[in-house]
Structure P
Amino acid sequence: MGIAYKRILLKLSGEVLAGAAGKGIDNDTVLSICKAVKKVADEGVEVGIVVGGGNFWRGRTSEHMDRARADHIGMLATAMNSLALCDALEQLGADVRVQTAIEMRQIAEPYIRNKAIRHFEKGRIVIFGCGTGSPFFSTDTAAALRSVEINADALLKATNVDGVYDKDPNKFDDAVKFDNITFQEVITRDLKVMDSTAFSLCKDNDMPIIVFNLNDPDNIMRVVSGEKIGTTVSNNQ
């Protein structure tokens, strides 16, 4: 099997781990995703993962709640999801490490870039929890930052749509999907691929983003194999 990307950063939303329930963690869903991730790792691809926390926490519960504290709660939600992914991958026989941007030494390693690189070189999957470790930054931004830091070949953004469209495909029947699009055109068209901070990081560091549908977890392998699914966002058309 041909491999198009040697090292990837996979961005998963927290919601995807909840399955049909919409919140919490659905074990069957997590195991299905992890089987697809392990299949990719077994092909020799070095896999980093950033996961969100939306299945547990969606931000401030009221306008009076401090934003920084709400974001810290969200970071703890991503730590729970990271541990759940780690456990499922280990059940499947994968070698995994969890690194968190907030120190919690009893349950995970602190994030150290060089150590993460060493884990990749040893064939381990690395899950990055707690976002960037700072409030006011999304887990999309964390995924962009980690992908650049670890010198990934691409950032794979798994979503509930099959790519980037010129308008919302859930609202407009005539929405047109892009197979390839430049960062500049995304900005010009004001398309919502990622939040602006994450998007700028990828654009400035020439980090391609591949947006694809995770309803079929095997799409991860299809992307890594170079199949033309989803939408590739890059500096080159």
Structure Q
Amino acid sequence: MFLNNFILAASDPVVDWDLFQSSLWPMIQGGIQGTIPLTLISFTFGLLIALLTALARLSNSKILAGLARVYVSAIRGTPLLVQLFIIFYGLPNIGVVIDPFPSACIAFSLNVGAYASEIIRASILSVPKGQWEAGYAIGMTHRQALLRIILPQATRVSIPPLSNTFISLVKDTSLASLILVTELFRKSQEIAARTYEFLQLYITAALLYWIVCFILSLIQGRIEKRLDRYVAK
């Protein structure tokens, strides 16, 4: 009996191609409608938060620098999943109710802002102090030197690590499924709940994430190669 059951199990197809074809488009659709917008919105606002936080950390104001340091420490010291749950499930306890998608955008933006701020801050500090002095020597103010001399050079330095942050964010958006955001992984969960083909559907989801991240890695490589043309050798 055991041998017969083993033979029958072994003869079952490893991949249900009908299920693969029927589930592929809904999962891609979830990526187009959920994962990609969530990533782009969160990264855009996250970069803005990161730039402001980095400048606050570098400012002469102890209050601004202290607040920025606390923000970065709090975000980097707590799990992203906990941050998502606080915003979506916790804030309603004090009367603040936010829909799933905006909740995810807020959580991811704050998370990206904290990590990217350290990248931007390090990139600004990597610019030689002589560049500041050169700006002052030709009559520039601190703000003008920052905008016209320092930030352009810091941008080139920060592109590779910020690109890695963007790629990581694409994968992290799968956590949004836990607060009911309909994105790529959420679609795979819904289909798996109906078909009980968890392994195949989750592998398909992983494959789609891998393809997206691989394409982004190629784009990152091309950008870095173009930026290298402006580096003195």
Structure R
Amino acid sequence: MVTKQKVILCGFNWTGCKALRLLLENNYEVFVYTSPSPNYVNNLAVYCEENNVAYSFEKISLENIPFKPLFIASIYYRYIIAEPIIAYASGKIFNLHPSLLPDYRGCSSLTWAMINGEKRCGFTFHYINKGVDTGNIILQKEMLIEDFDTQVTLYNRVMFESMKYFNEVVKQVLAGDPGYAQPDADESKYFKRGCPHQGIIADDWNIAKKKRFVRAMLYPPLPEARYNNGEIAKLTDFFQV
């Protein structure tokens, strides 16, 4: 019997589920680190159970890692992976980030891109290093932000497209492709976790920004944009609050 190669997936949401499916189809033995999911998020833990895959809700660490993996894939993982794990993976550890790095490092990258009026966005597969979204780029693709996009449509379009390249990225990582360094970035394009502008429309924004913000907040069942304590699901609501 051929022994399966062992890999680790750090994941969440439907992209984490898709990554697990692709890894299983390629005959890897997978251990998963994930987080509990609310009822409106695709549940990777349940998907693991359905496929007899071991998983943990603990943050990945040297104290709980079950084996030395061939590689580690981070797909929508909700924790920053520490340096000891990066070293343990011998550099074969990569992440999927929904932006054109180095722009929009950190959280809510697509949401901020919409709010700021960007015409294009995209996704980047990159190696994980000690920084936040600063590792060498393995593969990057650009996509158009449509003027009718909401946050949910843009996120799903970008993530669906990105997962088409998952197997290709795995092959590059295993082949020892070092990727290429990110150019210097404007530090203002890094965003911490949290709702942009606390979800509140500001009076001094122009109409175009208010419209973008309303669309960028639409990700049911999460809260919509707010103004004067009223919810704004479409721009016409703004004039009725």
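Tabulated results
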quantity	calculated
At a computed 16.0 (mean count of other Cβ atoms within 10 Å over residues 88-95), which of P, Q, R	P
Which of P, Q, R yields 19.6 [mean count of other Cβ atoms within 10 Å over residues 168-175, calculated]	Q
Which of P, Q, R leads on relative contact order in percent (Cα under 8 Å, 6 or more apart), largest value	Q
Entry that produces -11000 once helix-only ellipticity at 222 nm (-39500 (n - 2.57) for each DSSP H run of 4 or more, over all residues; to 500) is calculated, selected from P, Q, R	P
Among P, Q, R, structure where Rg/Rh (Cα atoms, Kirkwood Rh) as derived comes to 1.12	Q
Structure (P, Q, R) behind the derived value 17.1 of mean count of other Cβ atoms within 10 Å over residues 112-119	R
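Bear in mind that the values in this text are calculations on the coordinates, not laboratory data. A quick note: this is a predicted structure, and the numbers were derived from the prediction, not measured. Cβ atoms are built from the backbone, for glycine too; each structure is taken alone.
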